[in-house]
Structure I
Amino acid sequence: MGVRPDLFRLTGPRPQLDPRRFIARDGLVEIALADRVAAARYVAPWRQRCRVAGVAMRDRPEAAAPAVSELLFGEAFDLFDVAGDWALGRSCHDDYVGWVPVTALRDGEAAAEHRVTARGAPVFESADIKSPVRMLLPFGAPLAGEMQGSFLALADGGHVHGRHVAALARREPVAVARQFLGAPYLWGGRTPAGVDCSGLVQAALAACGMPCPRDSDQQRAAIGTAVAFNERAAGDIVFFPGHVGLLACRDTLLHANAWWMTTLIEPLADVIARLHATGVEQPVLAVKRL
């Protein structure tokens, strides 16, 4: 995803605070900003974690509001405020602000030592593939538990087969991103069930143990080392206005995009030509190497 409008209005002095990262609304400011923003009250975070397979984070406390990101099972979320059935907070893995249903959260967090590596991983009631399935966890969900034979026994109960998970370890981001091929384009999505451009890059890097911001402009500012366009190579990340993708090879781009409404590999030249055709004078903003 590219840059989106402010999610929340800032209060008092406005020292260039990105509303995608900071909690600063009329009458409510996170305690960490007490020396920078005037407010009627300051609130400390209350650590929660996601208890459902996945839930959209939205820019307002409404089911019909646009999605801004997605919170996955097991991911930590700092809650700052509640409005009706909605919780305002920040996802801890990428410091991204949004609203999620209160029912999607539970208290505390657990130290995750595994991640789901399958496109979907059933959580079985017992260590038996014939037992009832509690839920289907998405790719990338962090899991806390202990390996018992062929299954990971989750700290919250239930069992995931060992072939669907792996210990956190460094891998190649492009190899991870290939698992998303054919995934439908979904604004705010981060899984093979639906993903957007920056969500794909974030998921691929996270699976390799590399922290990554949420939106493409944040990613361009924070990750990798810039290389010249003519020196690009497989594995590099290419940034466009409001878009991002990974080079599957020097001249092909692996990306989730709204033009095809899917995740695919296509010639980099085609992507550049398409942007030129829409009046973009500088289609490639940067090439970054990890």
Structure II
Amino acid sequence: MNTRRVSLLALTLLTLSSAGSALALNYGQQPPKRLYSHGDSTTRAFDANLPFDNLNLSWVNGYYGFWERLFGLPNVKSHNQRITANFGASGRTNWTSAVNGARVDTLDDQAAGTAGRFVTYSTVLLGANDACRDIADLTTPAEFESSFRNGLDALLNNLPKGASVLVAAVPDVSRVYEVGLVKKALGLVDCPAVWAITGNCSSVLSPTSTPADRLFVQRRVQEYNRILQTVTQRKARQHPTKFIAFTDKTYTYQFTQQELSNLDCFHPSWQGQKVLSAVTWNDGPFKTYQLGN
């Protein structure tokens, strides 16, 4: 074998080895086949396409099977679908404890459902409802930190070694106001009129909310997110046998009119759910796995 051929073979083997290592789980990390999400109406895909919950369109737990294809329903390529595409359908489970209207102080109760289930991948997206109450009743940073810390402890204590957790930032509810001002629900009704009827996120979307109110809420959300990141990083150090990460993409992504619900002008539409799935997966513990993306 000549020198040039040996060099090409070595380069090929090196390339294949690098590709394989890029797709390797971390040492001790479990495949994310047993999925469990914690959250609120966003994780339940409330008003994403049809009225009320659209669990098939959840950014985490969504699915796209026979009936969804038959009726031509949207496909959000959720974390659940990405897991199956990248790790196979064998041994798959897909649970959620998300509750419409849930605040961060419900995390410990939601996490109780992970006990004994050998969950290997869990997501947390909570806090928007803490910011969407009346201005005088917003969850204080101290309350938020205590609730999140206790809830995350409850979750981590229930997870086996090698499990992964992704904590997502509270979305920028002030962005909803900016986008909704120039959007019509179902193409017919101005979003501010819809907000006045539904009462969603009164601290930001109420007709009586002032620019100062909205700025106050935005700063409070930023403080919540600093707490989420700090506590998550601290717990990652305290639990070295688990893989714990924080993503801010749920806050920093700038949602468009199309990605805001056509029904209530507040929750993510199915297009918004699809974006949430993509940006969080690509900033999460399994981002190198891109089959089916």
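The numbers here are math on the coordinates, done by the rules we state, and not lab data. Quick caveat, the model's predicted, so the values are computed rather than measured. Cβ atoms are built from the backbone, for glycine too; each structure is taken alone.
Looking at structures I, II, which one was Cα Rg over 2.2 N^0.38 Å, for residues 109-188 alone calculated from, given that it came out as 1.13? Source structure for this number: I. Here the criterion is distance in nm of label points 7 Å out along Cα→Cβ at positions 141 and 213, and among I, II the highest value is seen for I.
Taking FRET efficiency 1/(1 + (r/R0)^6) of positions 45 and 229 (r between Cβ atoms, R0 = 30 Å, to 0.05) as the criterion, the top-ranked structure out of I, II is II, with the highest value. Of structures I, II, which gives -12500 when helix-only ellipticity at 222 nm (-39500 (n - 2.57) for each DSSP H run of 4 or more, over all residues; to 500) is computed from the coordinates? Of the options listed, only II reproduces it. Can you tell which of I, II yields -0.97, -1.04, -1.10 when log10 I(q)/I(0) by the Debye sum over Cα atoms at q = 0.20, 0.23, 0.30 Å⁻¹, for residues 85-132 alone is derived from it? For log10 I(q)/I(0) by the Debye sum over Cα atoms at q = 0.20, 0.23, 0.30 Å⁻¹, for residues 85-132 alone, the value -0.97, -1.04, -1.10 is produced by structure I.
To test your reading of the models, identify which of I, II gives 24 for relative contact order in percent (Cα under 8 Å, 6 or more apart) when calculated. The correct label is II. Once mean projected area of the Cα convex hull in nm² is evaluated on every structure in I, II, the highest one turns out to be II.
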